[in-house]
Every structure is written in C-alpha cells, then in structure tokens.
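Every number here is computed from the coordinates shown, using simple stated rules; none is lab data. Keep in mind it's a predicted model, so treat the numbers as computed, not measured. Cβ atoms are built from the backbone, for glycine too; each structure is taken alone.
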Structure 1
Amino acid sequence: MHAEITEEIEEYCESHSTPESDLLYRLNRETNLKVMNPRMLSGHLQGMFLTCLMKMMQPKSVLEIGTYTGYAAICMAEGLPEDGTIDTIEIDEELEDIIRKYFSQYENRHKINLHIGDAAKVIPALNKTYDFVFMDADKEDYITYYELVMPKVRKGGFILADNVLWSGKILQEVKKSDKDTAALQRFNDYILKDERVRNVLLPLRDGIMVIEKI
C-alpha cells in the first residue's frame, strides 16, 4: 500500500529537500503575489526534480514549451553542462517583464533563450536537435506540440509532459465543457499507443509523463 500524497506529505518532502535558492524563492513569492494562476508555477519539489534530471542527463540542448514566469527554466539551467542551452517559449506577452527580470538576475542567464510567441509557430522555426523537451503549456495542444517536437528530438532523447493527471480529473467522467481534461486523456492514450517511444507516467505533483524516443 502506498502513502497518499497529502498536502502534509508534500510539505514534509519540501522540508527534507535542499531549499530553493534566494532567486527562486523571490520568483516563487512574486508569482504567488502578483501573477494570475500561480498554481501553474513548477515549485520547489518539481524544480529540484528537473535540476536533478539535468545533472544526471547532461543535455546540451533543451526546449521548454510554456515558460510561465521562468521558474522551471532556471531550475533546468542550473543542472546543465557548461555548454548546455535552453530555448523556452511563452505565449503570454504580459509575463515577459517578470520573466526577463529574473532571468537577468540569474548567474547563468547566458544559457537561456526566451522566445515570446505561439509555440506552434516558434517550434518549426527552431533549427536544432534537442536532447530534452519539457512541455507545460496549453493542454489542448499537447499532441500538436508533441508531433512538432518529435522530429527535433534525438534518438534516446526525452520529452516530459507536465500536469497529465490534472488534479485527479483524468480518472473522472469528463464534462462537455472540460476541454483540458478530455485533451489530456487523449494525450495519455496517444503516448501509450505510440510505437516510436516508451514511457512512464509518474504521480509527481500533478503528474509527469516521461517519454523516451527509441
């Protein structure tokens, strides 16, 4: 039997993990105080998980779809090798000021390239091969993003898709108006049937689909 991941368990995990840097703490706080939907922030545990993944994988080229306020991008940059870089895409122009504010304060800011625009238009213009892709954007477009990046991911590279459990709604009967949950159900099924990859769905935070291109 597994422990239920309650708020108390998550707080315990955070208290027994290396603390956020001062920069990430301030970004976390400002996002929660001033930005709509602060729940979209990756946060301490997921951020540390991404840093650890980067340190283990040592990818040279990373793509993030959905910058939000930049927390996850900084976490990933923290684990990159010296010559590693991140392209991160954010569609909401209103977030650009806070993103650039904190990127400019980050010591390894030269590793991060911010693209403001629609990912469906930006991705085709990126002439790169990626070792790692982190998807955390519009859920209805997950399959679109996935197919756009797949040709750009090297064999043996990874794609991580966030929020694939959608607060447990993924198991519930979907209302006609709930397009996000329906889209995530389709995406999860789509990945499972894709013979180009192997995958594991982790119940970390709101669910992370780990996809390896084989």
Structure 2
Amino acid sequence: MIRILLADDQPLFREGLASLLSLEEDLQVVGEANDGMEAIALTEELQPDIILMDVRMPVCDGVKATREIHRRFPWIRILVLTTFDEDEYVRESLRGGALGYILKSTSSIEVGQAIRSLYQGYSQLGPTIAPKVFAQLGSSPPVEATDYHHLLGDRELTILKLLGRGKNNREIAIELHLSLGTVKNYITQILSKLQLRDRTQAALWAHEHLLSC
C-alpha cells in the first residue's frame, strides 16, 4: 500500500482527490495539510511514502515545504500537483527535492500512475512541464568551465552533457555508438557519484556545472 499525504489549501480539491485515489486498491491517503507548515508537521508524524504538494499555499508555500521536507526526510518522495506552471515554480521545486511536477488538469488515472512511478523511484514531469524544464536547460548562458574529472570520467561527462541537452538513453546510445545497456550503466554510475536521484536532477546538475557546447 502506498501511503499518501495531500498538501493543498483548497479543501474541496483535497476531498475530491482523496475520494478518487481511495478507489485505487494500492493507494491510501493518510493525511491532509492545508499549508506548507502543516505538511512539514504531518510528514514528521505520518511518514508517508508520497506527498502531493501544491506550490501556492498560505503560511508556508509548497516550494519552501518541499525544500524542508527533503532536507529532513530525503527518502520521502514529493510530487508537485498544482495549477501553476511558471518556470520559477518548476525550477525551484525540482531543485528543492521534488521528484515530479504535474498539473491539476491531469486525470486521476494519470495522477495514480505518476504516484506509482515516483514510489518506484522514477521522475515524473507533465507533458507541458518537461519541455519547459529542458528549454530552461538550453536557454540560459553557459557557466564558467570547471574541470570535473576528479568526479567523473570523460565518457561520464559526455553522457551528462547530453542528458543536460534533453537526450534520452536511446539517442545517447546512437550518438556515442554504445549499447542501450551500457548507457544505462553509465547513468547509474553518474547518479551514484553525484548523489542524484534521477536523470532530471542530473540534467539540472549538468546545466549548472558543465559548460554548454
């Protein structure tokens, strides 16, 4: 059973979503928070598996709550579920520790699928969110070049740069003439060495630390 905490300042939305999720045999809503401070307190008390987090809430917004919860309970996975798709919210939520970002217009079936994917450790970006993330990666000016060979090998750095440009595993394999399995192994090594959770975090890291080329 996947235990879920809902954090949203709209009681009617929370109640409706809780009712829909309760229809799924493997999902259980264990608590509801009206703002970010309540979300932090209930996370400590209930230790849910997944938190569905809105971004705009009173007292303490979802971005701040995400950052604090991830700092204190890094094993708890946070999925932003909100009406707002502004670039800043997306960027800061992912940097703060959210593993996914989807909009409230997403169907309940797709929300359930996203929850299950997060539970398994995969990142989830809504269809209108993913292009925004990779557009941010590609549009900002390059940072000053730094030698990261003390952290990663040449091949790993190359793959990380390609991740930063939004390439998927198959595209990377084709470009570097590697097998798909080899690319997956390299990405696993990269995530481990940089202590990152998923390829989205790796792409953000590449954008911040590697010179675009």
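See the values below:
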{"read-out": "Structure (1, 2) behind the derived value 7.5 of mean projected area of the Cα convex hull in nm², for residues 33-160 alone", "value": "1"}
{"read-out": "Which of 1, 2 yields -0.37, -0.84, -1.22 [log10 I(q)/I(0) by the Debye sum over Cα atoms at q = 0.09, 0.14, 0.18 Å⁻¹, calculated]", "value": "2"}
{"read-out": "Which entry (1, 2) yields the derived value -15500 for helix-only ellipticity at 222 nm (-39500 (n - 2.57) for each DSSP H run of 4 or more, over all residues; to 500)", "value": "2"}
{"read-out": "Distance in nm of label points 7 Å out along Cα→Cβ at positions 73 and 105 from the coordinates reads 1.6; which among 1, 2", "value": "1"}
